[in-house]
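What follows draws every value from the coordinates through simple rules; no lab data is involved. What you see is a predicted model; the values in this text were computed from it and never measured. Cβ atoms are built from the backbone, for glycine too; each structure is taken alone.
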Structure P
């Protein structure tokens, strides 16, 4: 059985200073967890203020967004009776509100999350853009949402000047995207659209592997010929081409934002060889990886 969407755990806790708070929105934590079936939850490598016993629940001092892209489980809070949570669900957690959630042992789940606070989000809540009564949102599969959550993690780990403000902007983008999805759910929850978006998310979450598009079609229970035709109609790329574009874009980020060698990047992105990576990268960008990295340095 092919296993997809499982690239482990990636999270960051951020330091917040008084200037960050003056921005009006600040982020305390970002992360991703792939909880395998049969795994005890929550994982134990988190600070005590975030760790909780699923049987007893917890109360946070911040807002959190939790996006489930694989598996299923349950959620319960002071204002929400115990409900089943499936992939494609986004949960809004509120400060001072008791809640608990957990993936099913038989399925596990993949979760993206971001924790934040500030007068900007308080204002959105006070004006009922989000409410405790509707904190479970069936948003479905959206590659853009995964991109945004991933960007918060990458930016937090880079830890550059004003990264707090950048991440806060991304969080506002996520909130706006979620509102837009909710308002346009009639179209965006169509079966075809959801299958394509889920396929794109699978590609994102397996960017460090080499996956066969036919495996994705099998995972989605559709024929590969239909999948390839519809995927290209929606994205402009055949599935394999789209996956290659994702890898090249990731390579660009690694070349400009890390000090990893070209050989290390090629290995991490699972290219057959450094030469193979060189060849594909130059064909796609007109530059060798080294030229691309040096060009970025000259522009600073």
Structure Q
């Protein structure tokens, strides 16, 4: 342990705006909009407002998989929400998701618009709407949902826990990093044991459970998240997770889904807005810079 003086919590917590690290400009202890801003609406019934973080990728992968499977009703417009600039606190976005987190979806295919927020809820909503990527038999459906909700519960330990303290925290705290690294390795072991005897998390079939887990744990396992976290966590030891990660990454719909609403990294990997399937072929450097 370090020689840093022990922190003694005050009797009543107060917000220190300067103590938020990299995300200090957007973190705050209150909800609700900070400014008025209407959201754009495109030509398709499904309107997605998102960013290609792991939670955002879950939904764009699902939508691209639905389209690849022949569900033409899954055509969608994807609008970029720049969370580092506070777009998620605009009044239009907060109307869809009062929690101000991406992704958020509006389904305008019925007589009244339906808002759907929380990535797991969106995956389940779309699976039920189109009858795809979720088994219909009670046992199979329940097993897939077990793993979907496992991710929803486990993910904060990986992202807000390990990822934050290992990569983003303004001060490296040994106890916090050690605590969350231990938990993430336990979670990877849970996945590895499951995938030792099953091709996918739900069993023999690819489901929304895989779409939910893969963007988070696949990225960590392959060294695509949190700097050198894969080495730090000895992710190569989880052979079954690596096999599963590579198998899903090779799917054409997954490759497309990863690009949508991406505004970071290699420009060739970005499609900041998506309004038609042809956008993947028609994108140019000029579009990327002006989207």
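When helix-only ellipticity at 222 nm (-39500 (n - 2.57) for each DSSP H run of 4 or more, over all residues; to 500) is computed for each of P, Q, which one produces -14000?
Here the read-out was taken from P.
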**Request:** Compare Kirkwood radius over Cα pairs in Å, for residues 22-181 alone across structures P, Q and report the one with the greatest value.
**Result:** Q
**Item:** For FRET efficiency 1/(1 + (r/R0)^6) of positions 62 and 198 (r between Cβ atoms, R0 = 25 Å, to 0.05) computed as 0.80, the structure of P, Q it came from
**Value:** Q
**Fill in**
Highest-scoring structure on relative contact order in percent (Cα under 8 Å, 6 or more apart) (candidates P, Q) is Q
**Request:** Identify the structure, out of P, Q, from whose coordinates P(r) over Cα pairs in 5 Å bins from 0, in percent, for residues 142-213 alone was calculated to give 3, 15, 20, 20, 18, 13, 9, 3, 0.
**Result:** P
